[in-house]
1. Which of the displayed structures (P, Q) returns the greatest value of distance in nm of label points 7 Å out along Cα→Cβ at positions 6 and 86 on calculation?
2. Which structure, out of P, Q, was mean projected area of the Cα convex hull in nm², for residues 38-101 alone derived from, given a value of 4.6?
3. Out of P, Q, choose the structure whose coordinates give Cα extents along the principal axes in Å equal to 39, 33, 31 when calculated.
4. The value -16000 for helix-only ellipticity at 222 nm (-39500 (n - 2.57) for each DSSP H run of 4 or more, over all residues; to 500) was derived from one model only; which of P, Q is it?
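Just so it is clear, none of the values below were taken in a lab; they were calculated from the coordinates. Model, not experiment: these values are computed from the prediction. Cβ atoms are built from the backbone, for glycine too; each structure is taken alone.
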Structure P
Amino acid sequence: MIFVFILAILNYIWFSNVNYNALYYANKKTENYFERLYCRIESAEGYNENMPVIFVGKNITDAAYEENWTGVPYYGSNFISKEQINMYSRNKFILNYLGKTYSEITEEQYSQYKSEIDQMDKYPNDKSVKVIDGNVFVKLE
């Protein structure tokens, strides 16, 4: 009985430490990713801090973005950074970690700027951030 109890405690220690570390580093990677995104936004030609930032699309697909926690034995966390950059709470993450805001494109805005948006590349590629009529558009997917 004591052996089972000790085994349960050790198992809890392992899982909690692995998952807390994984979540900590996933949050750091996600924060750093969004910092780079906003550096790109702020360095766009014609950018002004009073311009609204508008995301076009829902997901970011970045082939160079690698996970480092998925190969950990007995890894039980669902919070990997590749998923975090595309989660429904992305706006709260950006607001809470960076103090920045954005909005998602409306159908009216998309139809108005469709020709310019179609010429843009997908983030993180070059020409994925563009200032158009006092708005900063970031094309995701």
Structure Q
Amino acid sequence: MKTIARVSAKNVAELERIGAELARALRPGDAVGLSGGLGVGKTSLVRAIVRALHGDDAAASPTFTFRHTYPGEPPVEHLDLYRLDDPREAVELGLEEAFRPEAIVLVEWPEHIPGLMPPHAIRVTIEGVGDAPRSIAIERPG
């Protein structure tokens, strides 16, 4: 992986600005894996990306549904793998169907099902807890 950006966010507004900047770089067929502990801001980043792409900030963590689709151009697929730990579960749920060439796919907790992410996926790692600033690394294969 090649680090393409390493940034810091002192608050949610800065995290959302980073998400909007990332959204401008995404194209149909892109997949983004978002990693980091509970409460670091993965869903906030997804919300900012969806808002930047579609003007809709209704993005929520699909932890209990595993997948949410935001229609538009391009469609955005949001997967949350937190409660999964067996690749067969992802297959049974049909999550691999989210990776369509016309869609942008955002995956929280991709490390739970490593084989699900395509090799060209962008990796976003967020670190920080509580009110501390967040450190965000954005990496691309290559």
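1. Ranking P, Q on distance in nm of label points 7 Å out along Cα→Cβ at positions 6 and 86, first place is P.
2. Q
3. Q
4. P
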